[in-house]
1. By the measure Cα Rg over 2.2 N^0.38 Å, tell me the structure among I, II with the highest figure.
2. Say we calculate relative contact order in percent (Cα under 8 Å, 6 or more apart) for every structure; which of I, II gives the highest result?
3. Assign the value 2.7, calculated as distance in nm of label points 7 Å out along Cα→Cβ at positions 125 and 141, to the correct structure from I, II.
4. Out of I, II, which has the highest value for distance in nm of label points 7 Å out along Cα→Cβ at positions 157 and 237?
5. Given 0.25 as the derived value for FRET efficiency 1/(1 + (r/R0)^6) of positions 173 and 189 (r between Cβ atoms, R0 = 30 Å, to 0.05), which of the supplied structures I, II does it correspond to?
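We did not get these values from a lab; they are worked out from the coordinates using the rules stated. The structure displayed is predicted, hence computed values, not measured ones. Cβ atoms are built from the backbone, for glycine too; each structure is taken alone.
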Structure I
């Protein structure tokens, strides 16, 4: 396993971080983590050098945006390894109504994680609205107090908005690190390459989320994409190309991978053993850009499957609707997409049940025009005439 220093913290973390938003679950129920399977995956990661584990208050929740089971699971799984790992979790920013709420949630998280401190503590999902609310409630004063009394070691934020706000937040406080969405498809999205370079210039640690765009860069590849990968001088899996693209950048310290199967852990650790900065050749980087251009031409909805839009008040399963719409258009296979759409979704979960209330668009970190895109789902997957 390779390690990099996280910005000005001086701490060296594994370049592969274990993201705990998509742990294996039982019977498809998000709040029922398959603890036997997940523990085996965590143990394998620990034995092979992974020392950065990322979770959040709401991961694996039964009720969206409320307390989930990921922190509880991780607290048990890492209890006896606490001195050997870095633990990262996030303040549930949308639940904060008062300054006292910040301390209350942090103290609750410490209990759930069975620890007396959190190494890397983030303000979760910063956008313009959340940042304004937290700023008005003196969130930096809260962070200073939590740093002073040792409940957290380093303060940072995760981000889902545009570069000007990213720059504003970076400049507002002496942060130790930040977490941004970045992959070879998202270099000009949200904070993007500008944000990556700006944070690096400030000596902030940089943690990457959605390196595989929710798995869309590895699943059911278009034939012309697979042809490009097959033509490479060195054979690599799609996941390897995507992860190596990120680790090739010396500014990036940790790449989070949300792994749901042991095979994902094994493969990602193998890839991380070769994730040396500036090791890809110009020819290899050109192949990645060629693949990027193909996806850009075919993707209809830039959905990462983060589920922030859920639950829909009408029961529409928005991420699955968009997944099947993209599958139909990326792979030019409407028949299979329609079959999966109708087999996987109950009637009330389909796009035609949208009443255009707009709650999903307010919650979407990708700023997708969800109402309009659901109309496209109806046209492509429900209308057969």
Structure II
């Protein structure tokens, strides 16, 4: 029977391990830090709640109102009209812990360990050997051990050691920087079911900044591809200044930073090793969303593995594993292209950002955007609405002088 190591137990790794364990495949799930909380806005779409069977208690807030705030502080309210729709806000330590524990309860063998090295066999029959430090005794140094497996799934994030081991190639990455701020009750009440997105060169030259509500605090952060510590500090000061009145009296309880991939790695499957989630580069442009796509890519990878090995009866070939990538690209390729184009067009200058926020005031644009986000489908609006949105886009860009080179 097949033995599979899944390295990393975020939403990606845990989803892969759960799918494999359910199929009866011997699965080892590695996690370096069991209390790890990845710096992240923590927004998840409605479809993820149902698709991944997430319980109510891990959703801190059900956001039904958004504010888009332009460089000149023009505010556009975007509200969900349907009572059963929301964007889920969660803390990563809660979400990740739940998904990891569920995978373990279904049969995945959870190892509290840091994988340092992967020995790669020269053929399609010999096993891969993982060298790792076992921290189960509570020691940060750990006890060095090895494990032999037939397949490895790398779900170990943007700085993936598994990706390096298979020479998967580099990718550009952005940095997300975030402060968790506990607010006085009256200020927190303002963010009861409201999230804010700020755009402008003062908060990000190529992305956006956010204020997202959590259980007892707000997450205030920014992202940028300009990986420069001084600039990131200046951008965080920018969002703190823009939202200063609403954050007054707040207390910083945690400061976090993390790399976010900007595009897929050149190689995502090599031999019997597959990359998923951030390790593969599944974060979307424009929105910077990664949680759902990480979990989905890992589930698709694991489902493909179960299928092509007849439930773990034999080793897969590289071509068989690559079937997961073909399915992934077919289902989501257009989504990634559209979001990449949106980022190139609308995040270029403050004039284009003003046009973007103005465009978001249109109800048809809002509905199309929300449907695409909540349900992960590129919703085909009827032709008249599509023409109206296109005309509005061009009009907004012209009025903001955003089409100037």
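1. II
2. Comparing I, II, the top value of relative contact order in percent (Cα under 8 Å, 6 or more apart) belongs to II.
3. I
4. I
5. So the calculation was done on II.
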